[in-house]
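Below, each structure is written out as structure tokens.
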Structure P
Amino acid sequence: MTGMPFPISAGWSVLLFPLVGTVAIALGWRWLPGRLAGWIGSATVGLSFFAATRMYSTLERLPPEGRHLEWSLFRYIGTGGLDVDVAILVDPLSTFMVLVVSGVSFLIHIYSVSYLGSDRGYARFFSYLNFFVFSMLLLVLAANFVLLIVGWAFVGAASYLLISFWYRRDTAATAGIKAFVINVIGDVALVIAAFLILSELGTLNYLGAFEAVRKVPHDEPVLIATCLLLLVGAFAKSGQIPLHTWLPDAMEGPTPVSALIHAATMVTAGVYLIARTYPLFERAPTAAATGAAIATLTLVFAATVALVATDLKRIIAYSTISQIGYMMLGVTAFAYSAGLFHLMTHAFFKALLFMGAGSVVSALGMTNESIDRMGGFRKAMPFTFATFTIGAAALASFPLLSGFFSKDEVIAYALHRGGIYSTLGIVAYAAALLTAFYAFRMVFRVFYGDPVPEAEQLAGGELAHGEPRNPLTGEEEDTDVGFPGPEHHIAERSLSMKAPMAVLAVLALVGGFVAIPGLTAGVEHFLEPTFAASEYIADKPLPADQIKDLFIGGALALLGIGAAYFVYVRRPGLARSARERLRPVHSFLANKWYFDELYDRVFVRSGRALGRFGRTTIERLLVQRAIVGGAAGAVRAGTAFARAIQTGYLRAYALLLLAGVSVLALYFLIASG
């Protein structure tokens, strides 16, 4: 530890603080009064963010070639030529991710202090939340693939705990299991990829592997397979087709969990993985193009489903799947700074949207999340309305807001790459139009129109507290045993909810100014040392082309918002009539392209049938009857025969002896012949 550079010591501090919070709350929850557990969890993540800012400022003062600092705490594996250390890598990419993860997570923690205020599992929630943040920070700071896999698995476990936090809800428990199982598919793919990396490159250390891969020919088959496996791991974590179905169901967790998973942590892990392993993907462009095509399909799929979905949180969830598709398109089109820039701005406006949704759902008494039962909250909840609209506008790429600069930069790079990427960029523009439409579909359906009874009640000064029921199934719930608490909180009445939303609203408004084409390049400049060896580092669109693409993106955003206004405000009956005329299309989109039904038939039903066959045929007939029952029957028959011949008569025993001697004599006679 002696002589440890300050960025490295700050990196270990970034990890230590949320881990201390996890352990302290987990062990001391019985003695923590009131909301102290929430404030401890928030403070430890806040200290982690402070350490991250110190790490950033110190790293910036180093020369670009010196911004790759690796430090080992101890040797984890050292056998047979395989050396793996518990080590962290502090470079611009890991520092960037740490800043986003810890900063947005800190705001979500503060929001949660009031939002979960009456929940019986309050301390448990913050212990899980801190563990989630620690796991994600471990993932992004890892210096080798082994520690990456550890953090990767921890994030999956934490997501299961948080999604199924209200464990008495059958829907929450099922969603947690679904998320865990699908993520394990990605975990297995990542582990196999690590074995191939070790076999092909001889090391699991990032810097060593990235140096060795430069000697591998382009599109070497094993390298393509490795990168495809990395894509499977990334797609599972980031909710991309075909491993996306867990992400909308994850809305069964409390709203802060949705914000944390979708904005700052879990779903961005896949984007980080592709960016971190960029030397491998540049040597396997076929795998990169495959990832870009799937990402584009995903962003179109999610945008179309969000057009018709009615559950507010699930609409935002599908928007996450779509926006992660843009990030994936960016990093697989070798536009790393563009993809990561969109990751940052998305964290701001997506966390803000979920916080706003949580405030609205609380105003409805936590019993309903359907936009069909919402309306007229604009005057009753002015702060939530204003901040939610800012988040929706940033999502829609409204001119000069953060999403406007970041999303269009991704598309500009895709168009510049040419070939298949140009086609993907055009498709991404079409999806951007849909994004603007469904973003303001939420705004107009929730905050405009005739006020629902809860909105009128809130306008009169009284917050609705309905009977505790599951919004999805209508089942009754007991607020004392693993269901949401009896009290509900909205941003208008809670400073700890309002303050984080205000900060995120400002960031969503101005966060894009760090990367204005031709004027500023803050993100690109900071990340440049990490990607300095990239073959595409100098291949970038001209500022004039980027500005042209911004005008196209801005025009599409305004067109989508205008269309949503016309459909849902000026002609509110138009959507209903269109749904009736286009019922087959609506059914297809409302059923999410039937992915769940397909998986149910192919995997779930076949798995259940195989389980029934194993239980009824293998277990009962073969094992229990034939093997266990047969052996037991043979023993019973033998003991019955032994009991039958024990008569007590001497003549019977003499007869048995004579018979035995005769059988032996016959055997030897036959054998000798």
Structure Q
Amino acid sequence: MEALTKEARYFIIDFDSTFTKVEALDELGAISLQNNPNLANILLEIKHITDLGMSGQLSFTQSLERRIALLQAHRDHLPLLIERLGKKVSDSFERNRAFFAEYADQILIISNGFREFIVPIVTAFGVKEENIFANTFEFDGKGNIVGFDPANVLSANGGKVKQIRSLNLTGDIYVIGDGYTDYEIKEAGLANRFYAFTENVERDRVTAKADHIAPSLDEFLYHNQLPMSVSYPKNRIHVLLLENIHPRALEIFRGEGYRVETVAGGLDEDELARRIRDVSVLGIRSKTQVTRRVLENANKLMTVGAFCIGTNQIDLNACLEKGIVVFNAPYSNTRSVVELAIGEIIMLIRNIFDKSRRMHEGQWDKSAKNSFEIRGKKLGLVGYGNIGTQLSVLAESLGMEVYYYDAVEKLALGNARKCKTLAELLGLADIVTLHVDGRATNQNLIGAKELALMKDGVIFLNLSRGHVVDIAALVAAVRSGKVRGVGVDVYPYEPKTNQEAFVNELRGLPNVILTPHIGGSTEEAQQNIAEFVPGKLTEFVNKGNTFMSVNFPNLQLPELTDAHRLIHIHENTPGILAQINGVLANYRINILGQYLKTNEKIGYVITDIDKTYSKEMVRELRDIPHTIKFRMLY
């Protein structure tokens, strides 16, 4: 006990639901009662008694007695319990093993649990056995667990307080735990601070008493300026998700340990400018405009995820200048958009939409007039990207002749034929469908002039971007009969929420299908997007990967262990890399790997080093002229 008498900082850590993710006696019950037909009900009762004790609603002694009576456990069950607990150590404890090794003399495990299973788990982290204080089981002659040592102070109410008093510690004391008995240490005046640990379980009665809430051990270490495996606690990374993004995205971000806030619908510029402060990760769909003014208020923003294909709603240049990486979902909803296009083409060429409307009005119009097959018809694709190419393949399999025009040279798939000009394509197609991006030069790509070039009675679809079609010209073409059928999914102005009225000149026109920007709105597509985009965002935040970013130099980085990763974003000016390496050389730091990618505006440098860094080194790297952002990953 000599190490516990010197002036120092002491870290008192609970075991159940803190060091491990679970309550050990609950786990023991799952083992000892596995053949009991009433297993589920008994486990629920054990858990209920545990919660009553941990929240202070039941005396600890009563809680312990009642649980042991229900367990019907044996000495032979303990090896399997230890094996299970070893696999259920809290994630933040696992990744901070170095803390336990470095502060072994100052770490005490004080638990109302039992030494028989606690000692094997925590000593594997370097905690000294003499610094572990817990109860011990009592066994009968057959090895059955029948009770606990009543002479042990930790078996009684207020046991943790009595145990710490007996140690006569001199120095600052910090308590980390999830239960009311951990708070009692602070309440008794024996600790400087009580940290309510909520990584595994959160008890309102306990968090209300805490000096600080620690969603992970990283937060505790960061708050006390102690060494940790990450440079910044994940729970401090604030994610803001707008526009009803699929719940799977929330699961992924929360699984990473990030703090997630959601908003139904989009936000206007003023509101987003206000809400963006202290946000690290922003997730949007198509309605929210991420403008330069919004970004001027984004003091912590690292990355933006567009949970859709388009990114014209984001000021990509402003993001680039501020070192904010933008990702989108270029493939995840492709199939959904293509299927909508095929469905609408068939509905429009058969005039089904108007026939259905008249049937609802009581009119029986059994006629083949103005109703055609799509087989043999010429499909003209304006834009031959991910959606255009897949639509090309499916349309051809249905017997259509496919033509396409794209401003960029694209390889034709199947028997599709490329048109040299837009005018050529518009003049020959029976059906014209748009699949272009939202760049400013595509504003009114289809206007009165282009509509006049089309065949009389053409079918026209726009499932791409609202501003690429002159709506007034399209309305005139429909009314004149030039365009026989229209399918539109996107509009120059779209309501920000489902409660806002949709106002557009296309309403009420014959054989016109209007859909509320749902081309990619299928359960399959939204789940795909909700898995793909968070994956890219978390890879950037956690590892620095920018592969498939729409505005940043693309870097795919190797996994890194037992090293530090430095991320430096700077204006694309000569000599920055040399200055970075000069700083590292001055501090005699060896470079394990270095990766540089640039575009016309910025440079992105990743440097992996094998030596502990100093605050002075970090400051010098931040102060290099033309630096936009610098951060440490590990």
Structure R
Amino acid sequence: MCGISGIVKFDGASDELRVAIRKMNSAIRHRGPDGEGFVFGDENWKAIATFSEDTPNEISSSRFPHSPTVPISTLSVPTNLVLAHRRLAILDLSPAGHQPLCSADQLLWITYNGEVYNYPELRTELENLGHTFFTNTDTEIVLAAYRQWGKECMQKFNGMWAFVIWDREKKILFGSRDRFGVKPFYYYKNKSVFTFASEQKAFLKNSFVTTELNSAAVADYFIAGEIEYGEESFLKNIIELFPGNAFELSLNNGAFKKWKWYSLPETEDKATFSEQQYKKYIEQTRELLVNAIRIRLRSDVPVGSCLSGGIDSSAIVGIIGDLISKNEKVNVGDRLKLFTAVFDEANIDERKWAKEMVDRTGADWFTVQPKPEEFIRDVKELMYCQDVPIWSTSTYAQFRTMKLAHDNGIRVVLDGQGGDELFAGYFPYYIPFWTELKNNGERARRKSEIESFGEGATKYRLRELLKQKTVPSLPVKMQLSIQRNYFPDVNYLDEHLIAEYISNYKQKIIPNTLNKALSSEFVDTRLKGYLKCEDRCSMWHSVESRTPFSDDHLLIEAVFKMPGMMKIKNGVTKYILREAAAPFIPDSIRNRRDKMGYATPNNKWVSDLKEQFRPYFEQDLTGIIDKKKLMKDYDSFFSIENKPENGRVFKFMAFAVWKETMGI
């Protein structure tokens, strides 16, 4: 797990590349504090591996094909290309694991961020095909797989990644991002330059990049609650390479080709309900989940886990504990370490659930209790870490949990991100589920399922149908009129921003089956945003977060092939996962019906801290917020402790802090 960046100049070699890449790579140092490396391409595309003062001496003095031999400070030749890397050592901790890494003949170079968990199996397959290896890294496996299978190599990988390969023979750059977007990748391109990086903040340090605030993304953020749903987000001209996408860049003429190499397979939703089939799905899920976790424990440093006390993280911890009890090879150090955010407020505190898993596994348990005064202390760091403004204070709980892991010597954790989107864990999923049953003629079961939902089912269904179907089907101006009545925050936005939203609005397709609803949130939208938070919170503290529910394609594809009507049963969400995890978790957790996640006392914090946030609204917010109106109503607007709140009010604070922190 690391940070990557790079630059290609098309209008002539330049010594400025060296200055720009050092600034870019320094901006993402937190992603890889264990070392730094560069490979430059001169005017004749000769590769020159260099090192900096941040490169350990044992690396610059090693004798591998990719070992850097030239101090970057003394590089004097003009260059056209550079690939850079920041290393977080997880596999092969020796100098052999340094990057950028090359093939033995130095014709292929790679800068790589991620983990391909099935690398031992791929190594055996490649060795049988005649390949030899000089490291014990998955990075070298990725490079050999590219040489063997070309651009189809990605189909072989099970894991998370973002990488760029410099193919000197073909004179191209080939880049790829994992299927579901666990690892980030952004790029910028014009006629004279192509540059890429793991995080957007790196581009702000690059003198070749021209960017500014993208008001269209700001409008989506405030009005629709969308973050990075489009390729171009809050910074203009900075483009996200979407999950499951790849590109090829010609170094001869700058031609850029991008394509989607992976799509989640189509599913057949209609099926006859069968208890026997349920049992098969549960057994299949259990087998795939155990294997997904097993291979994600492959590490040369101890692995820990986040633990909320919910189904997803508890299943992961329970399976790890089971593997340990069976004496499987699991590197958890002397004892498994678990990390939990806790609060005094009983309605959001999951301590009692987490403790059940701690007692069951005999693990070491570490807790952190974020305080409002700590939040205001860390808020600028949090926003800078995230690159984009956030949804709610819950991101801070995740941020502090990852810091807790780092402070206790753990640099790899497993986390349950993606379980809700994969197994139907959110309450709004009842609507497409009930709709699907109706459309499939399952009237008796639909009636039974609605009754099993519990008291208030009719009121809930009408409210959600209005929110999920009726309102989104209306013309955008009518939607905004309704929002103004129900969400007063819209009235504090600048009319120019609202006009921007209207001009860019695209009618959304409303899913009519559960699997379609899950797929739309698993790919490119909700989950992608959560994974961005996961990556930034963990990597800011130099911790690698592994998410089996979000990147094990064998598990994910199998679950999406299961009919949606089988994923909720007797009014219980995530039914298949609950039953699959049954041997590994207590019944009290398996039968939980409440949903928390990284919950925080958001409303109380917003109300209590409003005065500390006031200075952030002194900056120029023209075209975004009607500052005169907001400041007039400031106290009442941010006093929400006893009001319903879904993040809409907090977003004003988050955006103001983000804008000042990023200098946009």
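Given a value of 37.6 for mean projected area of the Cα convex hull in nm², point me to the structure among P, Q, R it was derived from.
Answer for the origin of the read-out: Q.
Identify which of structures P, Q, R gives the largest calculated value of distance in nm of label points 7 Å out along Cα→Cβ at positions 8 and 440. Could you put the intermediate results ahead of the total?
Working: P: 5.3; Q: 6.4; R: 4.7.
Result for distance in nm of label points 7 Å out along Cα→Cβ at positions 8 and 440 over P, Q, R: largest is Q.
We did not get these values from a lab; they are worked out from the coordinates using the rules stated. Treat the numbers as computed from the prediction; the structure is a model and nothing was measured. Cβ atoms are built from the backbone, for glycine too; each structure is taken alone.
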